[in-house]
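Multiple structures are listed underneath, in structure tokens.
Throughout, read-outs are computed from the coordinates displayed, never taken from laboratory work. The model shown is predicted, which means the values in this text are computed figures rather than measured ones. Cβ atoms are built from the backbone, for glycine too; each structure is taken alone.
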Structure P
Amino acid sequence: MKNLTMDDARELKKYALLVATVSAFLTPFMGSAINLAVPAIGREFQLEAVMLNWIVTSFLVASAVFLLPFGRAADLYGRKKVFLAGMIIYAAFSLLSGLATSGKALLLFRVFNGIGGAMVFGTGVAILTSVYPPAERGRVLGLNAAAVYTGLSLGPVVGGFLTHQLGWRYIFYLNVLLALIVVFITFNKLQGEWREARGEGFDGAGAVLYSLGMTAFMVGMAAVNTLPRAPWILLLGLLLLAWFVRQEIRHRYPLLNINLFRNVVFAFSNLAALINYSSTYAVGFLLSLYLQVVKGLDAQAAGFILLSQPVLMALLSPRAGRLSDRVEPRILASLGMGLTFLGLCLLIFLHQDTPLWVAVGDLVLLGIGFALFSSPNTNAVMSAVEKRYYGVASATLGTMRLVGQALSMALVTLFFSFFLKGMTITAAASPLLLKSMRISFIVFALLCAGGVFASLARGKVRKGETA
């Protein structure tokens, strides 16, 4: 970019932060809102439990598959271009999802919705880190994380209200409106472009190997108990991903710079993110079903209860981000992961007669843990790489998040297929639903325990200090 005056730079920072935070709000808002709508969608389209899981998981899988290729494309051809195109696609398929006439159509539209989301995920944080200097990065990343958690906060309340009063389709319609606002601001107010890797080549073969491998891995993992050939699909995915790593090591301009993972901070921060999201994402989905199916609450009431977790996340994330500019990120993130582990352990003991205040207290604990982990961990990842790799670093971290979220849902899908065996989720299925939840929370707690050690193993970020 050309040299900017102080006023122009200030305006650029303002609109970059606005665009990044509003877009960061969007997808978690829809995700948490859809969790409240899952029972209503199942009733309207007569969908059984595993298919309902795929309505949520399809968006995550598509986003994870395309995030890294689009992150690299943004570094090469322009982060603003990719971001804007992704937001337009996101808006279009949100509209089509709201107009869907069958479960299969909704599933298809959610896939394309996820592709648009991948283009946004891979560029939003990269734009922020391109505009703000390192000394201010923790603060704006904290605000960005707060936007994510605000979306998570409002999602259950607004999603529950819309589902209860107007119908689940209005969740998608509201997302269309918000996405179009972001498109308008980006097109008219966000001046300039960022493409520090321009002139380098794009690894098309690597993109194909990664996309096919990730798709096969995710589908094989989720369908291992429902699709006879799923284990072979899972194995194929692993082989393709191994081939992808080999391709990246040999390519002059790799899609993913494997050398970045030689940086201990970068490698273990990404591993910690993968484990954190794998062990926590499906919690909202499971508790939405618990509150509506097992406890018999309507979507609106369940939404207000689920609000307790993300409110803490939204309030504490900016503080945690600012604190990570002064305190080692591994300390804050590891503390957050430890609190999350404790919260997951407590969820194991939920049953039909558990008082609602116990669930609320547990959600508060999880909210504090998530807030302490997320923005310090993001700060560690982005501070560990050179500026020219911001797009790839952002996309890699986003991939860890989305792969973790998809794995979290895939594990739930697997346990549902074992215990519910194609049943629709009704009150009669409560005992089996509770059993599936209990196994899920045990596995998530074990994963989170491992994540604490991954977080501690990253070493120190601050210059002049040894790991």
Structure Q
Amino acid sequence: MKKQDSYDYYVGIDCAQNKHDFAMKNNQDKFLIKRGHFSNTLQGYEKFLNTVLSKCLNKDKILFGMEVTGIYGTNLYERLKSDGYHVVMISPDSVKNYRDYKRLNKTDKIDSGCIAELLLNGDAQIVHVAKNGYTDLKAYIRRRNALKVTCTQETNRFLAKVCLYFPDLLKVFPSGRATLKAIFSIYPTPYSIIEADFDELVSVLQKASKNKFGVDKANELIHAARNSIVVRKSISDGELYNIHSLIDSIDSLESEIRNLEKIIDSKAEEFPAYHVLLTLTGCGKITAATIVAEIGDISRFHKASQIVSLAGLYGDNSKSGSSVNKRGKISKKGSRYLRHAIYMVAEFARRNNPIFKAYFTRKKNGDRTKHTLAVNAVANKLCKVIYSLMKNQSTYIIQYRDLVKLSESTQNEFFQNAETDFSAKTRRKKYLYEDEYGELHEFVFKSIKTALIE
């Protein structure tokens, strides 16, 4: 943030749940209010404004600033904005760095003074508040992520019950959780399978698997039950309740997640950037929507390194001569949602995209311990691509001029795994390749199973 000469007074606010601390400085670097505070109520807000305006009646000459502290400052920020005041959100990192530089303790009163000084000096790192469209999309995505975490926890609890009472089911149904849940809810022990009516068992299997499984799977299930180490013949009513409750919870969560994903896709469709990101290798619908929501309006960024900084996709390395040389690790600053989304794109791209695969190999340099940092390097490079795609509203194209810079084996591997002959109704993701003559070709990557067979 550059120093704002149009302001004469600077108010730093440190927000908390029940009260806010504030400090006020003039452009002569003098504290007019050093340790003020007000309650997080309308009466407290009005008292705060009266105090500030007693020092300056012209509100256009006052700049308010507050640290981003979760949800505590949101209502105050919106209230100040709606009342026509100039207010900015600033990064907690800039406050911490300034406080550490001045060797000050961490208190709310000290932080408010630091914020006022940062505003005066023009050293505050501004955090832009997302527009409504991005805010809505972000809200849906974060709710979906929270539900996914809860669903995973419930699933793990359910699988723990299966391991305890009927572990052989996990071998019979290594995939297909719907059938596993249906069987375990009705036949929770090996003994219950052995004693079950065969036709009824087949019927349950067919219904749960949508006719994927039948007699053969029923026989496999009976064989597994007869060879199980479990001797328990029945389960208590309390444990049966827990099992059924877990299944209901998982089904409900999965249903809500599916509905949310439909809403997210519908909302994301409104943003042109969403469509261009879908052309990027390894970027699926939820990932693309997450990147759009977290980055927001791309016009507020002037270079790709700002995307890297926003995501926290830079290494945290320590090196001093030959005495200190710690292996780097990924920074935990920035948006963890954006960082995870871009990192997942990088993981796919470094396997399938020849350009990123060669870059990953070079960064890893045969050292297994550098895998994470090498993927992080790919993610860092992807930020530049993402910035370019969103800024220019352009489609991602793998170009011949980039391929020829790679080794012959890498080029051959790419052409062996790229298929140009595919069905128009294919559900696989399509990519573009520009050949040496400038002609564009649409292709899909071969499936993993096909590649393994060959």
| query | For which of P, Q does Rg and Dmax of the Cα atoms in Å, calculated from the coordinates, equal 28.9, 89? | reply | Q
| note | Working back from 0.85 (FRET efficiency 1/(1 + (r/R0)^6) of positions 79 and 295 (r between Cβ atoms, R0 = 35 Å, to 0.05), computed), options P, Q, answer is structure Q
| message | Quick check: 0.45 is what I get for FRET efficiency 1/(1 + (r/R0)^6) of positions 47 and 311 (r between Cβ atoms, R0 = 30 Å, to 0.05), calculated from one of P, Q. Which structure matches? | response | P
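Using the calculated result 2.2 for distance in nm of label points 7 Å out along Cα→Cβ at positions 127 and 143, pick out the matching structure from P, Q. Before the final figure, lay out each step's value.
Working: P: 1.4; Q: 2.2.
Going through each structure in turn, the value belongs to Q.
Taking 1.00 as the value of FRET efficiency 1/(1 + (r/R0)^6) of positions 103 and 223 (r between Cβ atoms, R0 = 41 Å, to 0.05) derived from one of the structures shown (P, Q), identify that structure. Mind dumping the intermediate values first?
Working: P: 1.00; Q: 0.05.
Comparing all candidates, it corresponds to P.
Assuming 0.95 is FRET efficiency 1/(1 + (r/R0)^6) of positions 135 and 375 (r between Cβ atoms, R0 = 25 Å, to 0.05) as calculated from a single structure, say which of P, Q it is.
The value was obtained from structure P.
Suppose mean projected area of the Cα convex hull in nm², for residues 31-286 alone works out to 22.4; of P, Q, which structure was it derived from? Present the calculation step by step, with values, prior to reporting the outcome.
Values: P: 14.6; Q: 22.4.
Working through the options, I get structure Q.
Among P, Q, considering only relative contact order in percent (Cα under 8 Å, 6 or more apart), which has the greatest calculated value? Spell out each step's value before the answer.
On the way: P: 25; Q: 10.
Largest value of relative contact order in percent (Cα under 8 Å, 6 or more apart): P.
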| request: Could you figure out which one of P, Q the value 0.10 for FRET efficiency 1/(1 + (r/R0)^6) of positions 71 and 439 (r between Cβ atoms, R0 = 35 Å, to 0.05) was computed from? | output: Q
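Could you figure out which one of P, Q the value -17000 for helix-only ellipticity at 222 nm (-39500 (n - 2.57) for each DSSP H run of 4 or more, over all residues; to 500) was computed from? Working shown, then result.
Working: P: -27500; Q: -17000.
Label of the originating structure: Q.
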